[in-house]
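Take a look at the structures below.
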Structure I
Amino acid sequence: MSKRVYLVSCSGRPNYGDELITATWLSFLYKNYPQYEVWLDTPEPGNVQSLFMKYHPNFKAINTLWKICWRSVDILNDINNKTASLIKDYGSPDIDLNIDILRSADIVHILGGGYINANWKENYAILFACQALKQVSQAKTIATGISIYPHEEFLAAEIFNDAITSFDYFSVRDPATASRFAVENTQDDVFLGYDLDVVSKNNSPDLPDILCCIQNELSEDDIFQKLVSLVADYLQQQHKCGKKIGYIEAIPGADNTAFVELQKAIPDIQFYPFSHVWHGGIPVQADGEIISTRFHHHLVGACLGIKGTALNIDREYYKNKHESLSLLGTGWNVQSAETLAGNLHSTINDDFQTQLSKIASSKLNKALALYQE
């Protein structure tokens, strides 16, 4: 029997982590439920076709809920009611037909990631839309691997609580969110993708020994500059010892600033754009190391058995992300700008593969249960 499945994700920018999460669920659905009609609500419907066709050749792209988010920036004090009104009563002619598609879905699934939190308050509209949907349709609403951190009570606490409890199933990926909303922590959705061949390593010859990425997006200036300086010193030392250095891009443009600075220290540093990584996998020697601020470089690197150093680019959002993986036992060396000097030595927990297998199996069993006929 066919069902209409309506996925929501922050994909298409592109952003390595958000694309992996989305690819994971599209791959899961095509492999297990190819008869289902799948819609993907994304900020960039024009980009996702080329990103995800190989994972699900028949999905359809739309951006209804994201339009509602963008229009909520100036009405945050009433975002729950305004969003509910649109879903239940229409009134926005340019997306009313799109709302019909949402309302006709059998399953609405908010995919994991860290895009609903105090940094982007307008995105809470996604949760309020799903809450309102329960009043006008029979759709099953689910959310998996979400991180609502940092969270700010810019509305009454019970308003957020009611939105979360309206879901048929709601899980998160970090202890802080799980504690605040009293929901299950099932870890990041990319763990589901481990057995779906979404997570991969590049096996080309002549790969770098050290792969790095230092984002300036969401960073505090003093932290960013200090991290770049300390990493540059380390890379220069390793380069003199004959190590080949590479730079990996997670978000095009946002990760380029550090590359320009590091290139001054290591002129022959090899740049790997997002497109190269997306098509070919993580480009590093099997016995190499990764130094990155990016959460999903930490997650994927650990899954692939590559040692690494995770750098906290801020004191809250990314710190919480990397700590959630450390608690799982990845064994990566997690450092901040204040602690990095003299402590840049990449590590990994050799026993993490056992933990990984358990997490991936649990994620698969839960996914099958959520989507069963």
Structure II
Amino acid sequence: MQVSIIGAGGIAYSYAAFLADRGHNPMLWSPSGKRGTELAEGALLKASNALEGVFDVDVLRSAQQLADGEALIFAIPAFGYRDVMDRIAPVLRPDQTIILSAHLSFAALYLSKLLSARGLDCPIVAWNTTASTGRQTSSTSVSISLLRPKVEMAVIPHSAGEEALSLCRNLFGDRFSLVEDMIGVDLGNLNPSVHYGIAMFNLTRMELGEEWVQQPYITPAVARFLEDLDRERLRVAEAFGVQARSIHQAYAVPGKIEIGPLAEMLRQIVATRKGVNGPTSLDTRYVTEDVPYGLLTTVRLAELAQVDVPLHRAGITIFSSLYGRDFAAENQILPEIAEAFVSIETLRKAVSQGWTAI
């Protein structure tokens, strides 16, 4: 299958290798036009670690060529969503399926709004996390530390769910499960809360450019903070009547790492698994993406459900002070879909049927 990948960073490269390894034809598109030039000139993409191989990957020259893909996958940070969606909406076809990987901030609703203006009803798939991790080691190579065993997904419209599930499994294997609606997917994305704890309590390491592995620095005190933060998120999910996995469930590995106190689970992870390097500057998506598009969205949902989330609110305020920025004002998606947040009923209708249902 021809699959257009929007992005040319580490996750996009990992998807290209993953798809090529499964016999598909991935096509990278760099929205900035600055990445993937060597691949476009014929260089092969080399993948290492969790997936090993050398792959021939196509590179698209323009947004118009995205129309060639049977499916499109967003592999860019959430702060790039609005600009890219505005650029690609005019070229999409009605028979294409669009996948938002590691969906945040109900961006699928904004895309649904754009497509409804064109009279299109393309299925829009939202994943609660990425199908793989990826770190570019050069302009033609990627280190893939993990092929995720489980990814939850929801679809707009809900009626297209089974067909979209089959497509995702065809692309990346049997690792996907369908959840009731996109509210559960957004609240099931643990990246914002985990990255909040890691970045907040290791900020000086990031600012000084230290080389550090993040798991050992999720100390028992930080683990307690993450558990309290997780309880806030789960209370919001409960208020909406949706199932969301806990942070303990996310870190558990059957037969290897059993559910228990988070600090103990992390101790076992440090002892048995190669760690992931932490950010080496303040310019990291752990903050610039996950605060305005992750924490802020949880706060908006909490307001709608009348649930108190003081730690989430504090994170937005403290990071804004540390960075000298107003992260609450940097979300470019939520203001555009404010009509969907007038009530829980309206939001449920929007994520189930699409923007035209509002």
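Among I, II, considering only FRET efficiency 1/(1 + (r/R0)^6) of positions 85 and 109 (r between Cβ atoms, R0 = 25 Å, to 0.05), which has the greatest calculated value?
II
To test your reading of the models, identify which of I, II gives 24 for percent of Cα pairs over 35 Å apart when calculated.
The value was obtained from structure I.
Looking just at mean count of other Cβ atoms within 10 Å over residues 13-20, which of the labels I, II belongs to the structure with the highest value?
Top value of mean count of other Cβ atoms within 10 Å over residues 13-20 goes to structure II.
Read-outs throughout are calculated quantities, based only on the coordinates presented, and are distinct from any laboratory measurement. Keep in mind it's a predicted model, so treat the numbers as computed, not measured. Cβ atoms are built from the backbone, for glycine too; each structure is taken alone.
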